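Each in C-alpha cells, the structures are laid out below.
Every read-out reported here was derived from the displayed coordinates using simple, explicitly stated rules and does not represent laboratory data. All values reported here derive from a predicted model rather than from experimental measurement.
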Structure 1
Amino acid sequence: MTQQNNESGAQDSIAPAAYTIQPGDVKVLLNTSLGDITLLLYGDTPRHRDNFIKRVEAGDYDGVLFHRVIGDFMIQTGDPDSKNAPKGKMLGMGEAGTEIEAEFLFPKHYHHRGAIAAARQGDQVNPEKKSSGSQFYIVTGKKFTKGQLDQMERKAIMQHKQDVFNQLAAEHSDSIKALRRNRDTAGLQALQDQLAKETERLTANDTVIYTPEMRADYMTNGGTPHLDGAYTVYGRVLEGMDIVEKIERAETDANDRPLEDIKIISAKILK
C-alpha cells in the first residue's frame, strides 16, 4: 500500500468474513503495544505465507511500528526502518528482503474487513504489482452501497481490459518499434485493431467482478473493494479486530503516522 488516500472516522466492531481454515494455513500471533492480534496466513498463497514465516522467525517484525494508519481504510506495518525511529520521522520506504511475485486469487481472497495484504510500490515503477518483502496492511475499510459497488465494478472491468491490452502490446513491442521506425501508420493501426480484437476475446466474460456473497460482505461489514486485484491478499485476522480498531483510531500526523508509537513487540508462529 503506497497511496495516501486519507479517510477518517471509525465504525462499530464487526467480525471479518467467515472462513474455514484449510490445510497449509498458518497462524501467527502479533503481540502489540495495544494487545494481541492473531493472523491466519493462507496456504494457497505460499510465496507470501513462507516469506511472512521467514520474517517472523528472523525477528524482522519485532519492534516495528504501525507507521501508517488511516481510519476507515487500513493500518500498515513492517517497515524495518521504523524500529526505534525518532518521533515525526516519515516512514514507509524501508524494505527487508526482495520483492515477491504477486499471488492474486481474486475473488476467492478479497479486501474484506480484516483481510491482510501486501504493500507494494506503485504501478509506474512496478507494473507487475510485485509485493513488498516485509510491509503489509490490515484492512479496516468502510461499508459500500450497491450503487457504489456497481460503479467500482464497471471501472474494474474497464481497467482489466486496459491491462490485457497493455500486456498484449508489451508482447508485440518489437513489432511496434519496427513499424514506428518505418513510419508504417497503416501497419500500426492494423496491429492495434488486432490487439483490440484479441483483448475483447480474452475479456468477453468480464461482466461480473463481485459475487453476491462479496457484495453482501462489502455492504454489511465493509472493506476496501477498490484495491481488489491490485494488491495480493494473503491472510486475515482471526482474533483481535478490537485491537486493530484501537490502532485505527489513533491520532496521526500529516503523514498518517500515529503521534504515539504503536508497535509490534513480538511475532511468533502458533503451532
Structure 2
Amino acid sequence: MLAGLDEAVLFIVVVVAFFAVLEIAFRLGRRHAHRSDDTSRSHISALQAALLGLLALLLGFNFAMAASRFDVRKTLIQEEVNAIRTSYLRAQLLPPSQGEQVSDLLRSYVAARVDFMRAGVDPAELERTSAVTTDIESRLWALAGASATVGQASPARVLVIQSLNEMFNANEKRRAALDNHVPQIVISLLIAVALGALGFIAYGYGLTGRRRHASTALFALLIATVFTVIIDMDQPRSGLIRVGEESMVRLQESMDLNRSR
C-alpha cells in the first residue's frame, strides 16, 4: 500500500491523521467530562500507559526490521560487485578473443546494473534495465559455456563459469532483497496503535476540560518522524535513505579505465 508513496507526502498524511485524532478525541473527552469520576480517569490513564508501551515496542520492532533489511541490501550490493570483479579478472585467463568478448559483456552488464540502481521507482526503466541484464546474462552464459558443452572446458573456463554463476546468484539475491519489505500488517498495526495511543491521551485531558495540544502535538510529530524514517529505510529506491551505488560505479570506472589502457 505504501510502495512508491513519496515519504514527504506520507509524513504530511500521517501528521494530519494524528492531529485529527487528537482533536476528535479531545472533543469526545470534553463531552463526557461531566460523567467521569476518579475511577474512570484512572482507567483511562492505565490504558494510556499500556498503549504507549505497546507503541514503543512496535516502533522499536519496526525500526529493527527495516534496519536489518537495509543492512542486507548494502551487503548484497558489495557481494554482487565482488562477483562481477572476479568474473572480469578471470575472463582475462581465457583465450584473447573470447576473453575480450566476455569483458565487453561484463562492462555492459555493470552499466545495466548502474542504470537499474538509478531507475528509482520508474517501472518502465526498471523493466528495460532488467531485460538488458537478463539478455547479457544469457549471452555471457552461452559464451562461457560454449566449449564446455563439447568437452573442451579448460581450468580457466571452469573458473569463469563458476564466477559467472556466483554473479547471477548475487543479482537474484539483490532483486529478492529489494522486494523484501516490512510486512504490511505490521505497518498497519503500528499506525493503529499510534492512533489509539494519541486518541487516549487527548481523551484523557479532554476529561479535564483543558486543551493540551501543544505538547501532545510535538509527541505526535516525533512519532510521525520515526514512522516516516522506517518507511524510508524500508524502500531503498526512493526517499532520503538509499542503498549507495558507489561501489558499483567505482567498478564501472575501473573497468573503463582498464579498457582504455
Structure 3
Amino acid sequence: LRPARRRPGRRGRAAAAAPAGSSLAMVLGAPLGVVLADVSSWRAAFALVAVLAMGAAAGLWHAGAGAADLPRTTARERLRPLRSPAVVGVLGVSALLMAGSQAVHAHLDVLLTGGPGPVLAAMGVGGVLGTWCGGVAADRWGGPRVVAVAAVGLAAAVVAVTADPGILGLLLAAVGWGAAAWACIPGQQHRLAGLAAGPLPVVLALNGTAVHLGFAAGTLLGGLALDAPDGGADAVRLVVAACCGAGLLLHLLLIRRDRS
C-alpha cells in the first residue's frame, strides 16, 4: 500500500476523472449528432440526447447513486468561498479561457466550410488526452504552470482552426484545441483545492459554474463579432485573443501575488 502522505500527489489525476468522461462523450456524441441532423433533422439529434439521458438516469437509479443522505447547506454557505479574492480570481481565469474557446466552438458551422463534425471529433480526442495529461502534469508541476501553458496553447489552436490551414492542419489544430481547453480544467481544480477556501465539492462546483458562464459569454461575444458590420472570422479571432490574453494575464497576476 502507498503511504497516506502520497495521496495528495494524485489530486490532479483525480480532478481529471470527471472531465475525461465529458471529453470522451464529445468524441462519440458530437459527430453522431451532426450526422443525424444531416441525414434526418435536428429533431433526431435531440431525440438521441433524450434517449441517452433516460439511459443514464436508469443507470444511476440502478446503481443507487445519490441514495446517501447529504448534509444540508444553505445558499449562503455555498457561496462563502467567494469571499476569498484568490478563489474569485481563479474562477475568473476559468471563465475567460472558456469564453475564448466557446467564441469559436459555438459558431463552427459558420466559420468552417466543410462542416463541424470532423473538427468536433478531433477536439474530443484532444480533450481526452488533455484532461488526463493535464491532471498528471498538475500533480508533477502544479496547476498554475499547467494552466499558463494551456492558455497559450488554447489561443494559438483556436486561432489556427479559423485560419483555413487545410484539412490536416485543421484536424491537428482541433486536437490541440481540445487538449488545451480540457487541460485547463484539472489544472484549475488542482489550484482551487490547494487554496483550501471551503468544502472542496462546493469550490469545484463554483468552478463548473464559472466554466459554463464562460461558455455563455463566449457564445454571445462570438455571435456579436460575426454579426458586426465589419465582423467575420477576423473579429472572432480578436475575441479569442482578448479573452485568452485577459485570462492568462489574470492568471499570471495571481501567481505573482501568491509568490509575494
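A few remarks follow.
- Of the structures 1, 2, 3, the one that 43 was derived from, the read-out being relative contact order in percent (Cα under 8 Å, 6 or more apart): 2
- Source structure (of 1, 2, 3) for semi-axes √(5λ) of the Cα gyration tensor in Å, computed value 30, 24, 18: 3
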